[in-house]
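Listed below are the structures to be examined.
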Structure P
Amino acid sequence: MTFSLVACDLERREWGVAVASKFLAVGAVVPWVRAEVGAVATQSYANVLYGPDGIDLLSAGSSAQETVDRLVRADPEREQRQLGVVDGGGGGATFTGSDCHDWAGGRTGPCFAAQGNILAGAVVVDALAETFRTTDGPLAARLLRALAAADDAGGDSRGRQSAAIEVRRLGAGYGGNNDIMIDLRVDDHPDPVTELARLYRMHDRLFGTTPPELLIPIDHVSAELAGRLGSLGFGGEPARALVDWAANENLEERLHEGLVDPIVLELLRERTPQG
């Protein structure tokens, strides 16, 4: 009743899972991720213990295939289960039990495992795999494009309800104190994959990063900042006013001393079109 993609980007050191299903709050069940260790998707009468147990096995040095083998071997109901794993080195493995509902199956390749059950057909998993293989960019963007391609190919044969994405990288979480880079869920929606992509764009705008060479020296735009921020009630020295306004708008992750993120300036201009 679900299709998922477990993947990593070894160059960016990112691991993640994207999933969609005709199932309420699928993100609370399927994805399990730990930076530098690996990722797991557990589905089809999901054995939720596959998630934490799989991460522990990967953390102890098991490969993706060894992790899958050990998890299903210990499960008397394994023929109803489906599982995808990517390890810390980019190895991928997938398992589909013989009692999973048609269509059910999976594909693997370098840095990914794609799988699904109760799907419109094999074309859904093929779309996951091929789109991931041929798409560039950050891992989250690639996962979402693959999820959309699979959804367009027919997705869950019963319909749509929820979707989720989780991506982790060491130090990439809010405040730099954890590895939770992306953790977004659409729990109940008529078009969850599209809605998930919208949330990702919003998340990236608020919490994404701009290359250092594109940051603007604050003295190049100080007059504009003073005018626009003042019109919003944030007066005084522009650098201090910008910090106060950015905190009010949840943009504190895009602040840089002596520099202005162009995304922050773009958002400020949107808030003050006549400024």
Structure Q
Amino acid sequence: MKKTYIIAEIGINHQGDLDVAKRLIDIAAAAGCDAVKFQKRNPDIAVPDHQKNQPRQWQGEDMTYLEYKHKIEFGRNEYDDIAKYCRNKKIHWSASPWDIDSVKFLSSYNIPFIKVPSAMLTNDELLDQCVAYFPRVIVSTGMSTEKEIDHAVQILREAKKTYVSLHDHKIGLLHCNSSYPAPVNELNLSAIKTLQEKYPDFEIGYSGHELTIGTTVASVLLGASIIERHITLDRNMEGSDHMSSITPWGLFKLINGIRELEAAYGDGILKLENSEIPFKNKMRG
């Protein structure tokens, strides 16, 4: 079995605090994740006009929703620090762009992939530009119909042809349920097989928002070669994503479960294993 590429989604669970972000990077690196991922927005562009002036309370302070988004957004100084910190920790990092400005911002860093969030799957221009700027593009398929996924795949394939002279592209799709948290009976993990059959030229993975861990491990058995899970220091922290994230202890259990599965999977050949020989000699003579 091919080694699974595991992404710890920090997202906005850093609360706009670089020290919290570094603690989460430390945990992901210690657990054995391959990468951490953030979210990147230009709030003035990404936040819809009808939401900008909506009231929001954050850490005891009253503000508009737009002001809140600016408060938790990292800029150039923070990402320069994150890039250096991850390099020292020997872990990859990336981010999900929510607008074209953010795609261009992230392209100034040497990151191994770009990740399109489920909410942006129907944004044709953003999909096109991600392929233009990055050799590896991963797209989540949450809250999408089959028709919408088909359309996104068409845009990605066309972009791949357009920018073939720039990159040797790899494109991945992550099966996903975008409920926070996602009900176990609606995870539909069998869709991983469906995506593999429909899009054999794409790498297929799984982005989970459920509270459980075993279901994510099971997705690897079904063929997911990329795994993404949100992580948090504490599910009780203020913010929308913490409840559907896994804690440090949960992350260690998840990584161990996936790596144990990879080791145990084998080649399917019926045979006598070396460890069995002394027991066979003893019990059968």
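Rule-based calculations on the coordinates, nothing more; no lab input. Just so you know, these numbers come straight off a predicted model, no measurement behind them. Cβ atoms are built from the backbone, for glycine too; each structure is taken alone.
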Original post:
semi-axes √(5λ) of the Cα gyration tensor in Å, for residues 22-181 alone computed as 22, 20, 14: which structure among P, Q?
Top reply: P
Subject >> Structure from which 127 was derived, volume of the Cα convex hull per residue in Å³, options P, Q >> reply: P
Original post:
For which of P, Q does mean count of other Cβ atoms within 10 Å over residues 6-13, calculated from the coordinates, equal 24.8?
Top reply: Q
Subject >> Computed 3.9 for distance in nm of label points 7 Å out along Cα→Cβ at positions 62 and 86 - originating structure among P, Q >> reply: Q
